[in-house]
Structure 1
Amino acid sequence: MKKTGIYIPSVLTALNLGCGFFSIINAIKGNFSTSAWFILGGWLLDILDGRLARITGTESNFGVEFDSFADLITFGVAPAVLLWASYLKNYPLGKFVCFIYVLAIAIRLARFNVRALTGERKKFFEGLPSPISGSLWAVFVLLMQGPKRAISFVSKSIPSWAHLLPVFVLLISFLMLSKIRYTKFSNFRLTGLIPFRVFIIIIFSLIIVFIYPESAIFLIILLYVLSGILDVVIRFIKMRRKKGVEI
């Protein structure tokens with residue numbers, strides 16, 4: 001008789017889904033900071049369940065589908081509800097901007113699932129990953145709420161760009177559906193040797209995240225978003241040079 005049950009990574013996925021659900025509840029109640037932290041908690045759980053599934057060899061089609069449903073809620077619906085309830089409610093097209101964001105997440109996840117089920121694997125993400133997108137808006141809301149500890153230039157610049165929020169939401173939606181390459185951190189082996197300078201950078205980054213959590217996480221995510229765009233520019237320049245065209 002075939003045994004039935006659920007793997008530990010799927011338990012983490014369920015907790016990720018719970019974070020999305022409680023984020024929505026808190027956003028509706030007006031507890032915007034709490035809602036944002038639930039999304040960031042879901043991001044951490046999403047990282048852990050994927051890593052644990054690979055380490056334990058418990059990856060499965062069920063896990064892929066379940067993880068996508070959880071991601072749709074935690075990094076799609078929850079951030080959209082949070083953004084609408086906190087800052088986009090008074091925009092004429094605010095609800096439609098949020099819907100486009102959720103639609104982009106759904107299409108991206110469906111596309112990812114089709115590739116996963118057909119066995120297609122790439123060494124990079126094609127398009128901005130949905131957990132990064134959802135976490136970006138969570139940190140944005142936290143910074144707009146005015147954290148007690150924040151890097152000065154970040155906390156001052158965020159409110160000045162807030163009026164362009166609908167444009168940025170649409171831009172992130174486009175990046176998720178694009179074919180821009182983004183680094184897959186799962187490719188890095190935890191058991192391998194890393195250069196000493198990389199070790200110093202990691203330690204320094206962790207210290208900054210501990211001291212200024214919202215600002216540091218926002219900058220890390222922003223750099224990751226820009227890295228994909230920079231990669232496009234670099235590859236375009238290399239392609240032109242190969243053709244002998246002067247830039």
Structure 2
Amino acid sequence: MQMIRRRGTLPRRHRQQAVAFLPDSLSGLRLWLRADAGVFQDSAGITPAVSTGDVVGLWRDGSGHGNDASQASTAGKPRLDLSVQNGRPALFFQTSRWMDTPLTDALSDMTVFVVFRDDGSAASFERLLDKSFSAGFWLGRDHLTSNSWGGGVEDTGGGFGLYTAFADGTSHLMTSIRQGTTHLLTADNAAAVSSTVSATATDATPLRVGNAVGASAYLGGWIMEILLYSRALSVGERASVTLWLNARWGLF
């Protein structure tokens with residue numbers, strides 16, 4: 001007798017495989033920028049950016065919270081580069097090019113993932129993300145040590161940030177977590193380094209991409225993807241995001 005399977009059903013193992021992980025399946029996602037989706041030449045989001053060299057005036061936020069990154073000035077717009085990493089595109093930032101978001105959240109615990117590559121052209125401060133310095137958080141380069149990248153949370157003294165090694169000219173995943181007074185920083189899939197920071201919520205300064213707020217610390221390189229959660233993800237949750245990003249970008 002022929003076995004008849006009801007339409008729409010699959011064996012259990014296949015049902016599990018069919019449910020793919022996505023970053024927005026985790027609660028607290030406030031910003032999701034990915035260079036392979038939602039990029040437009042104009043800040044109004046009318047003309048898509050589709051070719052290498054196209055400027056990008058709007059980078060749609062995929063979190064559902066409308067925190068789109070934008071830049072109205074043509075001279076200040078990053079450009080689209082196709083097939084930069086693992087066959088996927090990236091946005092190239094350099095001197096005088098950055099984007100602003102309306103993300104003004106007062107962040108306490110948080111988790112941030114950034115996939116990026118520096119071109120090695122700058123040897124001073126560079127910012128991937130910046131939400132003010134002494135009352136917010138930032139991620140970028142430490143100009144005092146070669147290939148040293150990291151970030152700070154409400155820096156008012158001491159070491160002014162937590163750093164680890166990221167080689168120039170190679171694409172990486174930086175993960176930054178604040179949980180209470182602990183700041184954790186991970187390079188790719190290496191063990192995390194940690195420091196003690198303030199637990200005070202950040203101020204309402206809007207988050208900037210590719211430069212510092214109120215200063216000149218332009219990124220010289222590419223950003224592929226950014227994820228920001230308004231809570232400290234668990235070890236297992238961070239592992240899920242890391243695996244998903246690595247599958248997309250082929251980092252390690």
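Each reported figure results from applying straightforward, stated rules to the coordinates on display, with no laboratory input. Just so it is clear, the model here is predicted, and its values are computed rather than measured. Cβ atoms are built from the backbone, for glycine too; each structure is taken alone.
So the values come out like this:
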| item | result |
| --- | --- |
| Origin of the derived value 0.45 (FRET efficiency 1/(1 + (r/R0)^6) of positions 44 and 212 (r between Cβ atoms, R0 = 25 Å, to 0.05); candidates 1, 2) | 2 |
| Comparison of 1, 2 by distance in nm of label points 7 Å out along Cα→Cβ at positions 116 and 140 - largest value held by | 1 |
| Test item: Cα Rg over 2.2 N^0.38 Å, for residues 20-83 alone calculated as 1.17, pick one of 1, 2 | 2 |
| Structures 1, 2, by mean count of other Cβ atoms within 10 Å over residues 68-75: label with the highest value | 1 |
| Per distance in nm of label points 7 Å out along Cα→Cβ at positions 76 and 236, the highest-valued of structures 1, 2 | 2 |
| Cα extents along the principal axes in Å, for residues 52-163 alone from the coordinates reads 45, 33, 20; which among 1, 2 | 1 |
| Given 2.0 for distance in nm of label points 7 Å out along Cα→Cβ at positions 180 and 220, calculated: source structure among 1, 2 | 1 |
| Entry that produces 23 once relative contact order in percent (Cα under 8 Å, 6 or more apart) is calculated, selected from 1, 2 | 2 |
| Of the structures 1, 2, the one that 148 was derived from, the read-out being volume of the Cα convex hull per residue in Å³ | 2 |
| For -23500 (helix-only ellipticity at 222 nm (-39500 (n - 2.57) for each DSSP H run of 4 or more, over all residues; to 500), calculated) the corresponding structure among 1, 2 | 1 |
